[in-house]
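> Following this line, the structures themselves.
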Structure 1
Amino acid sequence: MLADIRVHGLADGFGHGLIHLWGEDGVLLGTAAQSTIVRSWKGQPRS
């Protein structure tokens, strides 16, 4: 199985990505999307 994971955007504290799952025979098994809130750890400088 191949998991093709891509982050499509990260801005203003939010992130969004997509994943495609491929079988060994090259058949697309499924897709998914995820959105998230992104925060820095306390005490860590922002870059």
Structure 2
Amino acid sequence: MSNREPSEWLAMTTDTLLGQSTIDRLTSGAHTLIIEGPSHRQRQRVTP
């Protein structure tokens, strides 16, 4: 979802209350996936 940690999301909002409620909704049912190994994007990249 993001290249930033959830702990950093609140600092990116101007309205703290709205930001916190949005973060709560997004993270309440979220799962963390840790994918290891070579990047799929880099495998698909064509080198000139």
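Please treat every number below as a calculation from the coordinates, not as lab data. Computed from a predicted structure; not experimentally measured. Cβ atoms are built from the backbone, for glycine too; each structure is taken alone.
> Using the calculated result 3.7 for distance in nm of label points 7 Å out along Cα→Cβ at positions 20 and 36, pick out the matching structure from 1, 2.
2
> Name the one structure among 1, 2 that helix-only ellipticity at 222 nm (-39500 (n - 2.57) for each DSSP H run of 4 or more, over all residues; to 500) of -12000 was derived from.
2
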